[in-house]
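The structures come next, written out as structure tokens.
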Structure 1
Amino acid sequence: MTEMTTIKVSPRTRDRLKAQATAANVSLGEHLRRLADAADRDFRLTSLRRAVADTPEDVATDYAQEAAAWETTELADERDA
């Protein structure tokens, strides 16, 4: 059997979460798991955006040139296949 625990939330929050879970046709536990997954994803994307924004211009330019070269190579390979 899966272990369970209790969390304390206000009745208003609980009711909102239950309504959202019902609308999505999932259990409250599944809804909370999805919310946690979405928060994790948002954190990762925010970190990625920050890293991209902090990338020095010369490094970003080198990356863009190399990516364009690989894309051109891949397109040429596709055309020749």
Structure 2
Amino acid sequence: MPRIVRLSSGETIINPGSVGVPAYDDDEPVPHVMQSFSPHARYVTLDASTVSFHQVEYDWHAAATKARALGRDDWARGIATGRMT
């Protein structure tokens, strides 16, 4: 999930989001579901005082087709929609 977290220590943690699988479920370390609700690839740019989040369109339908061909219907759904349901 794209987000910025500022810790009480003054440190900043930045998660730009996903480049490849914007939605998935997993059982480790505990059962959980992650969903970005968008199929876009995401990244962050930084300068001395600014964090900028970006999203990029790509052929997510082709990527989902490839995932299905590899037997990963669960990934295909997440890649194509950013959702697990």
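Each reported figure results from applying straightforward, stated rules to the coordinates on display, with no laboratory input. In this text, all values refer to a predicted model and were calculated from it rather than measured experimentally. Cβ atoms are built from the backbone, for glycine too; each structure is taken alone.
A value of 0.65 was computed for FRET efficiency 1/(1 + (r/R0)^6) of positions 29 and 53 (r between Cβ atoms, R0 = 41 Å, to 0.05); which of 1, 2 is the source structure?
That value comes from structure 1.
When helix-only ellipticity at 222 nm (-39500 (n - 2.57) for each DSSP H run of 4 or more, over all residues; to 500) is calculated, the result is -27000; to which of the structures 1, 2 does this value belong?
Values: 1: -27000; 2: -6500.
Corresponding structure: 1.
Using P(r) over Cα pairs in 5 Å bins from 0, in percent as the calculated read-out, with 3, 11, 11, 12, 10, 9, 8, 7, 8, 11, 7, 2, 0 as its value, let me know the right label among 1, 2. Intermediate values should be presented prior to the final figure.
Details: 1: 3, 11, 11, 12, 10, 9, 8, 7, 8, 11, 7, 2, 0; 2: 3, 15, 21, 19, 17, 12, 7, 4, 2, 0.
Corresponding structure: 1.
Using distance in nm of label points 7 Å out along Cα→Cβ at positions 5 and 69 for the comparison, can you identify which of 1, 2 gives the largest number? Please report the intermediate quantities before stating the final value.
Numbers: 1: 5.1; 2: 3.8.
Comparing 1, 2 by distance in nm of label points 7 Å out along Cα→Cβ at positions 5 and 69, the maximum is at 1.
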